[in-house]
Structure P
Amino acid sequence: MDAELRSLEEKTAHLLALCQHLRADNTQLRQELAACLARSKELSHKVAVARTRLEQLVSQIPEGKV
């Protein structure tokens, strides 16, 4: 009976440690995802600005030169 209780206690402790580890990993992954999404938004904005600027430059080229 004592061996069964010790085994159950060890399994419970292992499960708790695993849960805490997974929770920490999940938190880290959420932070990394947020950073990646912010970077993606920033890069999308830069691409849109560059596209607009290129369109402006192309529109300034005389018709026969394109």
Structure Q
Amino acid sequence: MKENGKRFLKIYSQGMMEGIQIWVDRETGVQYLFQFSGYSGGVTPLLDAKGAPVILTAEELAALDGEA
């Protein structure tokens, strides 16, 4: 986990009052899709074409942490 102690890292964002974000769990590598509109929203694991969770490798996570 990153030195700042934050477990989740936002890796994509689209929109302001309505939109989507993709977050990654630094401990597991699992990516989550967060959809929001005003004061409401929902979160779900991001799935690939076969229905399996999208998981980053340790190397991909390290590269993302280097960018944050």
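Compute distance in nm of label points 7 Å out along Cα→Cβ at positions 31 and 55 for each of P, Q and report the one that scores greatest.
Working: P: 3.9; Q: 1.5.
Largest value of distance in nm of label points 7 Å out along Cα→Cβ at positions 31 and 55: P.
As an exercise: FRET efficiency 1/(1 + (r/R0)^6) of positions 7 and 23 (r between Cβ atoms, R0 = 30 Å, to 0.05), calculated from one structure in P, Q, equals 0.75. Which structure is it?
Working: P: 0.75; Q: 1.00.
This figure was derived from P.
Comparing mean projected area of the Cα convex hull in nm² across P, Q, which structure shows the greatest value? Write down the numbers at each step before the final one.
Details: P: 6.2; Q: 5.2.
Across P, Q, mean projected area of the Cα convex hull in nm² peaks for P.
If helix-only ellipticity at 222 nm (-39500 (n - 2.57) for each DSSP H run of 4 or more, over all residues; to 500) comes out at -4500 when worked out from the coordinates, which of P, Q was used?
Details: P: -34000; Q: -4500.
Attributed to the structure labelled Q.
All of the numbers you see were taken from the coordinates with simple rules; none came from a lab. All figures in this text were calculated on a predicted structure; none of them were measured in a lab. Cβ atoms are built from the backbone, for glycine too; each structure is taken alone.
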